[in-house]
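Presented below are the structures under discussion, each in the form of structure tokens.
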Structure I
Amino acid sequence: MFSNNYAIELLKKALEIYTPSKHEEPLAKFIADKALNDLGFESIKIDDVGNVIATKGEGRPRIMLCGHMDTVPGKIPVKIEDGVIYGRGASDAKAPLIAMLLASSMVQREYGSIIFAGLVDEEGNATGIKNLVKNKIDADYAIFGEPSGLNNITIGYKGRLALKILCDVGNSAHASAPMLAKNAIEESYHIWQIIKDAIESKNGNDKQSITACLTEIEGGTSHNVTPAKCSITIDIRVPIRFKTGEILSILDGALSEIAEKKGIKVRYNVEDRTEPFESPYNSPLVRALVLAILDATNKRAQLLRKSGTGDMNVLGNELDIPVVTYGPGDAHSSHSIDEHISLDEYIVSIEVFKRSIYHLSRLHKRITTL
């Protein structure tokens with residue numbers, strides 16, 4: 001057992017360790033030391049990509065509490081004022097991470113096996129979660145720690161396709177005679193409009209719609225030459241009723257038609273491909289968290305389906321287990337210049353995580369003995 005002061009001091013020290021993506025090693029060592037010497041974990045290791053994994057207990061269920069150690073770049077002085085702690089990662093996502101660590105440490109052995117995982121590179125290329133999946137982590141349920149607010153449980157995230165589309169019109173001309181050659185930038189924008197219309201035409205009345213966003217464009221070699229080549233980057237978010245392959249099929253058809261009609265070369269590279277994921281709202285995991293939130297806050301939980309994409313997509317789809325995202329903090333504070341979190345909310349979240357493990361163990365055992 002530990003005091004609230006200990007919990008606050010542990011979070012403060014974690015925030016004082018600056019950990020932009022790819023620089024998480026000092027925090028991993030700090031967590032591993034606390035897990036071994038203060039918190040009673042039975043097995044602690046840092047894997048080959050830098051994830052810290054600590055376990056305790058035995059048997060089933062195997063419950064993983066998983067957060068990320070990295071932050072976006074940009075230092076923020078760590079300070080406590082009026083019950084609020086400021087610092088890079090306060091909300092996203094060191095408060096959820098440390099809350100899960102402390103909650104896991106209090107679990108009794110008869111609750112099953114508890115796996116705490118502090119991951120690297122979530123803000124970058126998801127190296128940490130991909131390594132867990134590659135090594136076939138054995139878990140029955142998983143909670144990812146991200147700022148949702150005390151009474152919100154994220155049960156679903158959209159999938160993502162990030163595409164770089166390359167347009168080559170073959171030749172260029174002097175800007176004073178633009179009629180002598182096609183303009184790759186203009187053609188690329190026309191391609192974007194056709195793709196956007198083709199993708200969004202699949203939307204119905206469902207609140208969870210496909211969205212497409214043009215995020216980057218690059219083309220041209222000189223201010224007085226028509227561009228022969230251009231590349232655009234498109235970010236597409238895919239709701240649970242679709243697979244990314246369906247969207248790529250739409251894209252293939254649209255691009256082939258455009259290239260043939262216009263007499264230009266068009267190709268694309270898939271920069272990222274993540275399938276959508278949604279955990280069943282009536283799973284033991286969701287029910288356990290709902291009960292824990294009621295226990296700790298005396299309020300009913302809200303279930304959210306978010307438009308973003310998270311690590312839970314990767315793990316949930318690969319392992320085919322219930323996965324949710326939960327944690328203290330306001331997502332709007334994440335990545336901001338005054339990132340912060342309420343210390344009261346952080347302390348209460350530890351109790352929510354602890355009670356979630358208790359309820360989940362109880363519900364799992366009831367189901368498996370029926």
Structure II
Amino acid sequence: MKRIYLDNAATTPVDKRVLGAMLPYFNEKYGNPMSLHSFGREALKAVEEARNKIARFFNAENQEIYFTSGATESNNWVIKGVVKASKQPKPHIITSSIEHHCILGACENIDAEITYIKPNKEGIVSVDDVKKAIKKNTVLISIMYVNNEIGTVQPIKEISKIKGNVLFHTDATQAINYFDCDVKKLGVDFLSMSGHKIYGPKGVGLLYIKNGSLISSIQQGGSQELELRAGTHNTTGIVGLGKAIELIKKNNDILNLRNYLISRIIKEIKGSQLNGSLKHRSPNNANFSFKNIEGESLLFLLDKEGIACSTGSACSSGSLKASHVLLSIGLSPEQAHGSLRITLGKDNTKKEIDIAIEKIKKSVEKLRKLSGNVLKDYERLQ
């Protein structure tokens with residue numbers, strides 16, 4: 001059975017060219033970049049070459065790129081580091097109710113006032129709502145660029161124009177492959193991302209910090225990264241991240257494939273709906289809800305058929321709660337539990353999408369029939 005991977009928002013395979021660039025730094029060029037001898041200098045050169053490539057991609061200065069273990073660390077650093085550096089007695093942060101859990105979790109674990117902006121039913125945050133939420137003690141606005149569940153694109157450039165002197169952060173993890181991430185055009189002070197979403201390795205990411213932005217270190221132990229982020233450099237991962245960034249190019253085919261997928265699902269499966277905006281959406285994302293379907297059951301049936309997707313209910317991660325993103329855009333818990341997220345990658349083909357659609361149709365029909373039989377048995381026993 002051929003397996004088809006349609007969960008690229010969760011992670012992507014490492015590109016063979018990325019792997020090739022990384023391999024020498026596992027066991028040939030293994031020095032610590034902070035060491036002064038030739039082994040260390042060799043590793044440091046690789047780190048700085050990667051930093052230079054990445055800085056060019058983001059139109060940033062080299063010293064504005066800080067390597068981390070990934071977007072979760074970067075996001076925590078922004079939230080906690082800005083509050084720590086703030087001189088406000090009770091700092092205020094503005095974020096959205098559809099942010100990644102690492103942003104929401106960080107906000108719950110700091111001594112600050114938090115305003116959560118709720119998006120409209122299409123999953124878009126209002127610029128006016130953000131503007132109205134700004135107070136004298138507001139120290140940070142953090143709005144993600146592209147939502148990881150429903151793929152909606154937020155008005156980052158527009159928010160940057162109304163933020164005034166407030167620091168502005170965007171989690172661009174899901175945007176890097178498909179959208180302009182020039183930090184000057186975006187008007188952000190901080191930007192975070194992870195390598196494993198762009199065909200790079202896991203365990204490495206970065207935080208862009210605009211020169212002069214007020215932020216404190218939250219990780220002590222060494223003088224790495226201009227003494228702001230302690231910890232031995234993940235040289236291998238950093239080299240891979242640099243190569244993955246270097247290989248990014250526009251992929252218009254993925255949009256056509258995604259639109260084909262959405263069109264067929266909506267047309268051929270009754271009681272299906274697309275969650276989030278179709279117009280303001282990442283070209284690789286399709287998120288559906290199916291009436292009278294439990295997302296976890298659909299996910300498991302598809303997995304048996306060799307189709308890898310994800311669902312809006314986080315059952316697989318140990319939680320039975322419905323997606324906070326889907327609830328925030330107005331779906332009921334039942335609708336949210338009946339969702340399926342399909343995220344395409346650069347290697348997916350139309351043939352794979354056709355196979356996946358037929359498997360989805362078959363699985364939905366099977367689950368609805370089973371659900372109907374259970375209901376009939378229940379009514380007969382009453």
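Set I, II, criterion FRET efficiency 1/(1 + (r/R0)^6) of positions 10 and 274 (r between Cβ atoms, R0 = 25 Å, to 0.05): the highest-scoring structure is II. Set I, II, criterion distance in nm of label points 7 Å out along Cα→Cβ at positions 66 and 178: the highest-scoring structure is I.
For the set I, II, ranking by mean count of other Cβ atoms within 10 Å over residues 58-65 places I highest. Largest in FRET efficiency 1/(1 + (r/R0)^6) of positions 2 and 306 (r between Cβ atoms, R0 = 30 Å, to 0.05) among the labelled structures I, II is structure II.
Since every read-out is calculated from the coordinates, none of them should be taken as a lab result. Just so you know, these numbers come straight off a predicted model, no measurement behind them. Cβ atoms are built from the backbone, for glycine too; each structure is taken alone.
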